[in-house]
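Just so it is clear, none of the values below were taken in a lab; they were calculated from the coordinates. This is a predicted model, so every value here is computed, not measured. Cβ atoms are built from the backbone, for glycine too; each structure is taken alone.
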Structure P
Amino acid sequence: MDFYSREILDHFMNPRNIGVVENADAVGMYCDEPHSTTFHFYLTINNACITNVTFQTYGCAASIAASSMITVLVKGKKLTDAFDITAREVSDALGGMPASKMFIIQAAIEALTRAITQYQEKKSE
């Protein structure tokens, strides 16, 4: 049986940076269909730095906690640093995600990566 750390439960019950940013510079979405989880990240970017990030996630406690922690970790970071975030970093910041739930962090990172990629593609047009 997997147990959640206090940090996971805290980010699930009191998620940080939840919501939608109207006129976001980038929006990334990923749907993990086998597990019925959907992740959305909304980024505001200035000088290649994430100045604001919010999320909407529909899924289990682990998915909401992972999304919340990702916003905490990437806010204020350069895009290149945010793009390189790892599942291990997120898990460590959450006090350890059960091994059976690590795929959830990877799915959330995929949504973030899609937002950053979308922004970079828009900028290069």
Structure Q
Amino acid sequence: MENYNWENKLFLVVEDEISNYKLIKAMLKKTKAEIIWVSDGKSAIEECKKNDKIDIVIMDIKMPIMDGYEATRQIKDYNKNIPIIAQTAYAMAADRENSLKAGCDDYISKPINIQEFLEKINNFI
């Protein structure tokens, strides 16, 4: 497995389930990336608006308050350059297509394959 060093990179993880967030955090631990966590799409938009240092967003699709599709659309409305990778546990055939239509740059389904996940992130940062 390749070693990724993202020491000066800031990731926004948008995930409503704390156990899933902890898993993503553990997957990213060796990369030395800094992580901000929010638990819904509305908070993700607010965080992206106030923090222009975010390098990538890992966006859950199914969340309370505002889903990942709508949050992605709103984030991309004012910042087209921020990469967003969608992730969902309920991998339906349309999820990938809907994620890309909403403006996500890539998509990964849960359970997340760590090597695939890190490679996808590396494509954007």
Structure R
Amino acid sequence: MKTVKVVAAIIIHNNRIFATQRGYGDFKDGWEFPGGKIEPGETPQQALAREIKEELDTEIEVVDYLETVEYDYPTFHLSMDCFFCTIKSGELVLKEHEAAKWLTAETLDSVDWLPADRGLIEKIKRTM
């Protein structure tokens, strides 16, 4: 089974967390933390800054490593480095996602998270 290495941004602003809904692909309509694949030669932090700039037209600061999620989907293994981030500049414009929400610790369970992202929710609640 091939491994896909990705990064995810847990963007926190005013005690709320940014969640995005996939607009394409096998997991369309599932909710996730924004991010994407790491390109050759990039650190996870560089990849995350680039992906958020490309997908959401926003500059972020990668603040703190949370954890690496290892998850087996039916056709691939996902290895996802997750980081807490803050917004440096920009308006979080949705270029590739269908929808987005700002969630509080209390409302984190209100969306249908993709399986790999679901495992992060309790840990995020504990840190908020």
Next on the checklist: Looking just at distance in nm of label points 7 Å out along Cα→Cβ at positions 32 and 96, which of the labels P, Q, R belongs to the structure with the highest value?
Outcome noted: Q
Checklist entry - helix-only ellipticity at 222 nm (-39500 (n - 2.57) for each DSSP H run of 4 or more, over all residues; to 500) computed as -5000: which structure among P, Q, R? => result R
Checklist entry - Which of P, Q, R yields 3.6 for distance in nm of label points 7 Å out along Cα→Cβ at positions 40 and 64, as computed? => result R
